[in-house]
1. Comparing distance in nm of label points 7 Å out along Cα→Cβ at positions 16 and 144 across 1, 2, which is largest?
2. If mean count of other Cβ atoms within 10 Å over residues 40-47 is computed to be 21.8, which of 1, 2 is the source?
3. Taking relative contact order in percent (Cα under 8 Å, 6 or more apart) for each of 1, 2, which is largest?
4. Hey, Cα Rg over 2.2 N^0.38 Å, for residues 32-111 alone derived from one of 1, 2 reads 1.04; which structure?
5. Identify which of structures 1, 2 gives the largest calculated value of Kirkwood radius over Cα pairs in Å.
6. Kindly point out which one of 1, 2 the value -24500 was derived from, the read-out being helix-only ellipticity at 222 nm (-39500 (n - 2.57) for each DSSP H run of 4 or more, over all residues; to 500).
Structure 1
Amino acid sequence: MHTFKKNKYEKFSGNRLSDFSEFVEEKNGELTFVEFGVGSGFTLKAIKKKYQNSEIYGFDIYPTNKNVKIIQENLNYFKFSKYKKILKKTDYFLLLDVLEHLIDPMLFLKNLTKYAKKNATIIISCPNFSSLRMFCAWINESLPKEHHGYFDENHLHWFSPISFYNFFGEINMHKTLSKYLFSKNILKKMVQKIYPKRLCSQFIFIVKI
C-alpha cells in the first residue's frame, strides 16, 4: 500500500483558469473537466464557479484537500480503464505543469486518447525549455534544484513549443494552438512581448483528440 505525503504544491499552485479560459467553449456551462495533478484545487474550484452546470474531476497522488475532492491516483500508473466512464464524457482535460513530471508523458497521452471522446480538448502548460532562464543555467554550468517552479527538482523532461509539435506529431494528435504565458507585472510583460520565445518561462498548448 502506498503512503502518500502531504501535497507540497498546494501552496504554490494557484487558480490557473485565466491562463486558458479563452479556449473554453461554454455550451451553457454544461461541460466536464478533468484535471490531472490538481495541486491546490483552486483551478477546478474556479471552473465550478464560472461554469456552474459543469462536472469536475481531479486526480492526484495527494489526498483530498479543502478545495475540491481529489481521486487519489499516481499518474505514472494511472488506471485509465477504471475511469473510462468519466474520460468518455470529458470535454476538457487539464495537464497544467504536469507532463514534465511524468516518467513517460507520451505513453500517458497515448493511453488517454484511447479512452477520451472524440474532439475532446487537452490543455497543457509547461516550462519553456527555450527560454533565457535555461540558457543562463547552461552558461553557469549548473541546473538549479528548487522545491517548485521553473527549476522544480522533480522535473524529468524539458519541452519547448517546437519539441511539442514534434512530440504530438508522433502520437497523431492535432496541434491547434500555442501561446506563451506572460508575467502579470506590466513592465515585465511589455519586455516579454518583444521576444516571448526567449523571455517567457511558460507556454500553453491546446490539443484536439
Structure 2
Amino acid sequence: MRTVDPQRYAARREAIRDAAAVVFAEKGYTGATTAQICRSAGVGSGTLFHYFPDKRSIMVAIFVDDQAVNDAFIATLDLDQPVSEMWRLLDHLSRDAADPYAPGLVVAMLRLAVADGEFSALLDAGDHRVREALARLIARAASEGSVDPTINPHRAGRWLVGLVDTLYLMSGDDGFDAAAETRELRQIAARYLGAARPDAS
C-alpha cells in the first residue's frame, strides 16, 4: 500500500492554495476557474482535485487556514498586558496589508459570502472570535483605566475590526503605503479608545 508523506502532502496543498489565492485576487471568485488555478500552481487537474474537489473548497481552505493562524495568535494574548497586547493583535491582523493580492482576495471572499450563506457564516464566526478577543483586552484595559472606562468593549472590538477591514480594502488604492496607513490605523484606534499611543505603550 502506498503511504503518504504528511509533510509533502501539506506542502503541495499549501502551494495549490496559495496559487489559487492569486487567481481569486486577479479574476474574482466567479471569474476564476480550476484550469487557471492548475496553471498558476503548475499542477494537472487530477492533482488539484486530489486535494480539493472544487474551487469553493479552495476558497474555504484559504479562509479557514488563515483563521487557524489567527486563533493560534489569539491564544498567546496576555490579558495582564491588555493595551500592548491589543496593539500586537492589531499588528497581526494588519500583517498582510502590503500584499498586492490582498484587496482582490478580500473582495472575492466578500462576493462569495453574499451568494453563499455557509461561507458567510464562516466569515462571521472568524470575525466574532477576533472581536471577542479585542473586547476582552479592551474590557481589562478599561478596568485598569488604560482606556476610556465608559467605552463598550464589544462595540469597540467591532469598530477596530472594521478599521482593519477598511485598511485591506484601501490597500488596492494607488500610492497605498502599508506602513504609513497601519500607523494611521493605530493612531485612530488610540484616539477612539482614549489609549496611549502604540509607540508609547
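1. Numbers: 1: 2.0; 2: 4.6.
Ranking 1, 2 on distance in nm of label points 7 Å out along Cα→Cβ at positions 16 and 144, first place is 2.
2. Working: 1: 21.8; 2: 13.8.
Derived from the structure labelled 1.
3. Values: 1: 18; 2: 22.
Sorting by relative contact order in percent (Cα under 8 Å, 6 or more apart) in descending order puts 2 first.
4. Details: 1: 1.04; 2: 1.43.
Derived from 1, not from the others.
5. Working: 1: 17.9; 2: 18.4.
Comparing 1, 2 by Kirkwood radius over Cα pairs in Å, the maximum is at 2.
6. Numbers: 1: -7500; 2: -24500.
The value was obtained from structure 2.
Each reported figure results from applying straightforward, stated rules to the coordinates on display, with no laboratory input. Owing to the predicted nature of the structure, the values given are computational and were not obtained by experimental measurement. Cβ atoms are built from the backbone, for glycine too; each structure is taken alone.
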